[in-house]
Structure P
């Protein structure tokens, strides 16, 4: 056993206490400089919309500017890797979607661990999926469509903006739950897939509400059912899957905020508390509703559990449907 001189021990203790005190002081005074919010998607999408919307409110609530930083590329990998390598001090965050979890199941050799390298802050919104048909398809409700699809196995084509995305996974979850067999037609983006759906080249798709609300209202498309517990405020005429006779179909996708792993809990809690305040604001609720999104808050602990549950759920869907994408 080594006996250190008393003076040395006191010096070491003082250093440790100063370090602890400095860390606590940094958390209590957070933030003291601008916060960078990475968006791993190109500008113009729903993730950028959310980052700017919540970034402005966080700026007002925290007293420091939140700077939105679009870093697209590699199916969100470039921006996500940048966050994983950032200091765990609360000054770099990322706005992600369910794709954060799905990527780990579809893309091998990610340069980060989807769970271990990130600290969940809060979820922001959920976006449900609408089953929508070309009106020439002879089915006026969900049960009629299921019966039609079962009578024509593999003959109905469903469009998606690309393999492995929310639309594709929703369609495969639907097939697993109902036992219907449909043919997947992947497109490079939502624009052409929607054009071909309206033109009758494909028969159906699963889409978030905001992308198809105008075409449903004009009669160019027919909405049969929407996932989630409640009807959408922008499509109140479309029943939920439960109302339409298919309970258990959960195809909603979340968007949320992550920090680097190791970010102090005090900072995570500060950010999460601000987000729950923002989600309660009437103007925020209205703006989200106009985008076909619903406020959806999870605490850091609930968010962590949600990501792990999604890993298991989507792993089963991807394995059962044998979904693969090129990267």
Structure Q
């Protein structure tokens, strides 16, 4: 049996997927006693990334490509890759990530010694070297309010206001967390299958939160392990269309509240999220008098509102 199966979902990832695959090849070449395979699931890319992956897989026997005929989203495509995986462990790695430091064997040892591990996440760094807050607390209406109105940024050291992004934590130590960002998720193959994989009701975003919640409900614990590091161009691919990304995050979190709490909480969440966007439109709209980037951001948030409500009408029409 292969030790680790790495599953990466690509959609128009030119400019990112190249570094990702090269870093996997280099990083795991250093792991002498860890066997691996890399499965790239392409969601019907229309740029040159699919051709690049095809060529890379031909030249590297540990890599293989699964071609989807349509964009199935992150969760469904990841499940498809996992179905073909032979590894004892699964590693879901975003295509805008690259491995930069650490010993994956030690991360696996930590996972095994824990005895109750569900998902293990690692240190995630931005291209600027800034720490990205990958361990997080499960969403609640209060935490959404703190996020929407910048409380987590203003009161970073507060365990209350900083609770969602865990800004008050010491991120240099390994410890338990509610959930870990889907940019890097390591877990046993059997555990992933026991949880039923990623929930296909999420096209993109919040499927990582939902998986971690399901594992906690089954008695597992999720862990943050900071001694292995990846660099992540946060939303590097998705941020090419910031408005669509914002609308998708909004929709996915509403789905999360609806499925795990209630329809009432989902509706309240959506109002809080909308209020947060309006707040940003006002702030960046005022700033647009002096700054073109602020004007661009204000316009992006306005378009996100349009996309979100337009999509809801379309979904209602198909129901």
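Hey, distance in nm of label points 7 Å out along Cα→Cβ at positions 104 and 160 derived from one of P, Q reads 2.0; which structure?
Working: P: 2.0; Q: 4.3.
Answer by label: P.
Rg and Dmax of the Cα atoms in Å computed as 23.1, 89: which structure among P, Q? Intermediate results must be reported in sequence, preceding the final value.
On the way: P: 23.1, 89; Q: 19.5, 61.
Comparing all candidates, it corresponds to P.
Out of P, Q, which structure matches 25 when relative contact order in percent (Cα under 8 Å, 6 or more apart) is calculated?
Working: P: 25; Q: 19.
Label of the source structure: P.
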Parent structure of the calculated result 4.0, given that distance in nm of label points 7 Å out along Cα→Cβ at positions 88 and 248 is the read-out and P, Q the choices: P
Comparison of P, Q - label where distance in nm of label points 7 Å out along Cα→Cβ at positions 64 and 272 is highest: Q
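Among the shown structures P, Q, from which was the value 57, 37, 25 of Cα extents along the principal axes in Å, for residues 40-223 alone calculated? Working shown, then result.
Details: P: 57, 37, 25; Q: 51, 37, 33.
That value comes from structure P.
Each reported figure results from applying straightforward, stated rules to the coordinates on display, with no laboratory input. None of the values given here were measured: they were computed from a predicted structure. Cβ atoms are built from the backbone, for glycine too; each structure is taken alone.
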